[in-house]
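In structure tokens below, several structures.
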Structure P
Amino acid sequence: MAQYELIAPCHFGLEAVLKREIIDLRYEIVKVEDGRVTFRGDETAVCRANIFLRTAERIMLKVGSFKAQTFDELFEGVKAIEWENYIPVDGKFWVKKASSVKSRLFSLSDIQSITKKAMVDRLKSKYKISWFEESGDEYPVRVFILKDEVTVAFDTSGEHLHKRGYRILTSKAPITEDLAAALIKLTPWKADRILVDPFCGSGTFLIEAAMMAANIAPGMNRSFTAENWKDLVPKKAWYEAVDEANDLVNYDVKTDIQGYDIDADIVACARENARNAGVDHLIHFQQRDVGLLSHPKKYGFIITNPPYGERLEDRKDLPALYRKFGDAAQKLSDWSVYIISAYEQTEKAFGKKASKKRKIYNGMLKTEFYQFPGPKPPMGRKI
């Protein structure tokens, strides 16, 4: 089997979480950089990574890397890649995205057009034709330039991997599925522990947690661009990866996962999303104000994304809202609380200093992941 280097981008600050996921899939880590992890695997790794990784943004198949400080060097470097080994004569190919950081070449539109021109030049000479119909399967390409080092890769995923296929309805400022999964993995929560989100919105944290509890792979119910690359990734590899994912599912798992929101319409939206994900039987949703947050048991977890004043007129209400949340959380004996928020006064308003804070970039928005871990339950105690 051919061996490939695969690149998995992720949210800045969450590389270690993604690295652990890749290791758990038994692939060799090549390199960890800001916002991405490179690993090695065969064609089945393309399928398994797309289907099983919860915290990756997409999976890219690296086809070349070289140094370029001029557009001539970029052209020649791209042209030297053996594109004919990847793209059939009728393949549709284009540069989907280019990025440049701390490099001499910085015009993204020029990088895209020169890369495409070099690809065409190479394929013209190999296929002995002057015009490409591009009527076949799609082969989107991404180009990254960091400190003049160019990396060229195919995008095997297509749509962003956070699009699991279940979230049809959303609330204001929803958190993406891959980010929610990564934040859950940063906590010690496991399926046999209580989990509550008192600002559940469209239910993303809870649905991702329920999918983890039931061992439902995030990519089981969607398609990927590379499914059509029959010469690179055999159809059999995709079928086997889906079969593996199906064999691991446990819909009978017992959970105590609860979500509240003050907006009844949003609660209905969360229920519908959970139903689409096949985990509605594992989550209890309820319209409830955060001030009424309560639970009779100890040692539970709160993981939540409360409002942080994305609209100017909402900001005046934040101190009172976070104070109400903090007062209610304090009444929960021996619970752990984890909050992601861009609100800078979170700790002051919540009424407690976080044991640990982690800077997370939610898109272009800088947020903090505030961690208030509670005590572990006594050994052998059923919770």
Structure Q
Amino acid sequence: MVRKKNYNRILVSTSSFMTVESFLLFFIKSLSKYFDVYVMTNLNTLNKDQINNFEKKFNFRLLHVPIKRKINLLYDFIALLRIIFIIKKLKPNISLSLNPKAGLLSSISAFINRVSIRVHIFNGQIWYNKIGLKKSFLKFFDHLTFKLSNRILCESFSQKDFLKKNGFLKKDITILGHGSMMGVDTNFFRPNSKIRNTLKEKYNLKKSDKICMFVGRINYDKGINMIMHASRYFSNKDNIFFVLVGDNELESFEFFNLIKGQKNIIYLGHQKNINQILNIADLVLLPSLREGFGISVIEAGCLEKPAIISDIDGLRDTVTHNETGLLFEVNNKNDFVSKINYLLDRKKLSKKMGKKARENILKKYERKTVINLYTQYLIDLCKHI
């Protein structure tokens, strides 16, 4: 990474390299024009050459910290010590954190090292659907992250309302633009009927087949059990298929037991060309139990695909009910399949919703506009150091 004379240093912390690669690259690329950027995350999936190539290509520095998504006291303590050491050595002007675990560990470390600007981006509560002591502990950790940060950003208006209701408004919570942190590249995500036909042929699908697509990590928080229920409900229809795109986070045997015998499920795993894959969808489904925003919904909308999503804080900001898609009652299986049935049976309405979705995204979520807002926000903060 080329050092920039007199530039402020920013340290970005997140739990997973996949977050960096899939969501943060364009943002970090923008930041690197004005800051020396260091990104701290778990790099276990990369070798040294891959890390070096990545740093040269995008002009920022990657730092390994063994952060895991799940709570592990030993690993978390080791990660905390490592982050404290990194921040002490780097002396960044800004600490910027995402994800609950990375947010907690980096905010503690930045506070200990007296980093003057400590920004946390709240992108979804992990305790919403938990109960008992586990919920209390996880909620306490979010409160601690908020207390130790001196700037809080939120990705959606409904999430901000949720935080108000749950006693998190001891600090100001800022929403930039319409809420999305990343936006979407509206030129990259464009409808393409030729690609749609080619991919349908590739996956042995007929032109007349109806495709319900899920894009995201395969886990229970994302509502994989709802997808499985829907696939079983429609299993007697030989022209309706459920395409799953994303990394499987369940145990292999557990996941394959779930889809075993389901002939109407096509699992594609992680796909880098998601702008092409989405073209084969007729509907996009996101039955999550919790979300910070739901970037896959606006990416799909940009390709004129209506979405059926859980009516939950954070996610509901991405769809205007009955205009760009449909909301269903969270975890309500009957409501979910009813909404799928409704749109699959109304092709004209579905197309109308898809076109409206793209219009809405062009107005609100153009990537360059969104990233410029976040970049300028951080530049302005540095003026007061």
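One of P, Q was used to calculate helix-only ellipticity at 222 nm (-39500 (n - 2.57) for each DSSP H run of 4 or more, over all residues; to 500), giving -9000; which? Comparing all candidates, it corresponds to P. Once FRET efficiency 1/(1 + (r/R0)^6) of positions 89 and 121 (r between Cβ atoms, R0 = 25 Å, to 0.05) is computed for every structure in P, Q, the highest value turns out to be that of P. In this comparison of P, Q, the computed figure 74, 45, 39 for Cα extents along the principal axes in Å is attributed to P. Once FRET efficiency 1/(1 + (r/R0)^6) of positions 233 and 329 (r between Cβ atoms, R0 = 25 Å, to 0.05) is evaluated on every structure in P, Q, the highest one turns out to be Q. Taking 3, 12, 19, 21, 20, 15, 8, 2 as the value of P(r) over Cα pairs in 5 Å bins from 0, in percent, for residues 265-352 alone derived from one of the structures shown (P, Q), identify that structure. Value 3, 12, 19, 21, 20, 15, 8, 2 for P(r) over Cα pairs in 5 Å bins from 0, in percent, for residues 265-352 alone corresponds to P out of P, Q. Taking percent of Cα pairs over 14 Å apart, for residues 201-280 alone as the criterion, the largest value within structures P, Q is that of P.
The numbers here are math on the coordinates, done by the rules we state, and not lab data. This one's a predicted model, so the numbers in the text were calculated from it and none came from an experiment. Cβ atoms are built from the backbone, for glycine too; each structure is taken alone.
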